[in-house]
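Each reported figure results from applying straightforward, stated rules to the coordinates on display, with no laboratory input. Note that this is a predicted model, so its numbers are computed, not measured. Cβ atoms are built from the backbone, for glycine too; each structure is taken alone.
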Structure I
Amino acid sequence: MKRLRTTALALALLAPALPATAAESVNLILNWTPTADHAPYYYAKSQGWYEKAGIDLTIEVGKGSGVSSVKVGSGGSAFGIADLATMLVAKSKGADVVALMSVYANTGQTFYWLKSYGVDSPKTFPNHKIGNPPGDASRVMWPAFAKAAGIAPDSVSFVNIGPTAKIASLKSHAVDIISDFYNEHDQKVKEFGDDLGYINWKDIGLNPYGNSVIVNGAYLAKNPKLSEDFIRISQKAFAACVADFDPCLKSLLDAASGLDKENQQKQWERIKFLMTDEFTTTKGLGWIDGGRMQKDYELVQTYLGMEKPFAVDTAFNTKLLDPAIKMDASKVKK
């Protein structure tokens, strides 16, 4: 009997150690292809932060905020990145989505054009072609921009182009105007110089929350601790990247081929500006303000209509954020 116990103990010591609990497979669908604003997720994953919390994270390339909102809202992905106004539209159509953390406290939505094409302001957009992907947030919210600009929504035509083909399409005159995020601004300046014209949506009086982390509502109710861990790890990663972007950039470049290092570094400087407002610097990095959300809701309701109205406080939750992690405004270039 003693020999049997000794043999059993020896076998147990030789057996590979197994984790107490298996990591939970979790999917995060991006709003588009990976760029600098996604670097924190790749950095946190490369550092093993999600894994340590029992999260086996898969990062899925996206095809627009409309697509990511619908996929998360249907339960096809636990988490996603989406423009918040676009998410509200999806929620009014029945998508089960909740915003947990803002990335862009200021809208990144921007229209770009070439002056040589006869465009000098939104007033001259009519009878021109705008190029963007069909799921692009700026196309979903176009009626709001058109009304704010004082032009008819149907006065322009849209051309479907891929997210990586925007500059080439503008350069070849396949389109006259493109929509893009402000974080890509320096790339346009480098390519087109003084011929470039642009307007950020906030300059016309529209400043809805931009890209944010969203979650499936049923998933959040079933997995509150995992959801909190995911958000706080992501929040921690963004703060780390604000402090020092170099290791975050390396993680992004290792995971996504074909990105230009210098361009991504410049993007991140723009992104830090978009991340900064009175709430993210005082309440917590990624904070979503209820008053601003109400205005965003009214914006969507006014210009697009709500298929099924809902209480705006059901569309976001800031309780999972760590208030000790704040946006460091000293790292933002003026």
Structure II
Amino acid sequence: MTINRQILLVSRPKGEASLDNFHLAAPELPELGDGQVLVRNNYLSLDPYMRGRMNDRKSYAPPWPLDTVMVGATVGEVIESRHPDWQPGDAVAAMFGWQEYGISDGSNLRRLHDARVPRSAYLGAAGMPGVAAWYGLNRIIGPKAGETIAVSAASGAVGGVVGQLAKRAGCRVVGIAGGEQKCAYVVDALGFDACVDYKAANFQAALREAVPDGIDGYFENVGGAVLDAVMTNLNPHSRIALCGMISGYNDEPIPMKFPALLLMNRVRLEGFIITQLLDVWPQALKELTDAIVADQIRYRETIARGIENAPAAFLGMLKGENFGKQIVRLF
């Protein structure tokens, strides 16, 4: 008998999400049927988009159903198979959610081919966050050598990759992050040209000083006051890739203060949902994994241990308590 510990979403948040919205369950795993695969999940990804799925309101995807395993990406290993295409020991990525094991017919599994890339990285720089960074930068911003690219949440799983890719494209890259420690990491470890602390009292003045020639491209993960500050530094014909708005995830989104600047500067702003753009994943993942192996893309992880600690780690991530990609090690 194998117990599969799971975290269920059991209630909708009112304002900030809380531990009360989640419940730890421990059902027994059923026997495998013909054509099925049993995967033991090594790591679980925690991502800001999950907060939106907890709400009962219209969005790009329906609200996550109550009393079911919380949505989330995982990487793990096949430990039992009654499917001809999958063997014990195969490393796979899937969307099994917040649980220790997953059962599949094989259709939702992605084989992890390059063992030189740590498995946890397939949830970060070599996974959905990395692909989002690659797409927003290359397909929306379209960086040109010599341009200034700004990135919010620059020490995070998405922002860190954006900046490194922009540097490889010959751009001057300015990060925006929360706190001196994160800003130092963005410059010293990731190679950004500058980083501005949005928590500092002089944030707006410091940002203006960091971009003396204005901003040509901006990768947005935060929204709110950070977006407002960036808007006043945009150059004509600048481009904004809108990936996330974490500042408004616990409440109603914060209105933009200066929307007229989009018109005045003829700004191109485009939002995107990377899980709806599956055609770009193969190319993006190939380039990202190659760059990671060559040590041309670096990343940092915050690792919580045990499925029971996933809710607290998730709530901490929403408050910016993590450093880099937030994951949960399950086994």
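Here are the numbers for the structure shown:
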read-out	value
Parent structure of the calculated result 3.6, given that distance in nm of label points 7 Å out along Cα→Cβ at positions 290 and 314 is the read-out and I, II the choices	II
Parent structure of the calculated result -6000, given that helix-only ellipticity at 222 nm (-39500 (n - 2.57) for each DSSP H run of 4 or more, over all residues; to 500) is the read-out and I, II the choices	II
Structure (I, II) behind the derived value 4.0 of distance in nm of label points 7 Å out along Cα→Cβ at positions 34 and 274	II
Structure responsible for 30.2, with mean count of other Cβ atoms within 10 Å over residues 154-161 calculated and labels I, II on offer	II
Origin of the value 2.1, where distance in nm of label points 7 Å out along Cα→Cβ at positions 226 and 322 was derived from one of I, II	I
Among I, II, structure where relative contact order in percent (Cα under 8 Å, 6 or more apart) as derived comes to 18	II
Comparison of I, II by mean count of other Cβ atoms within 10 Å over residues 114-121 - largest value held by	II
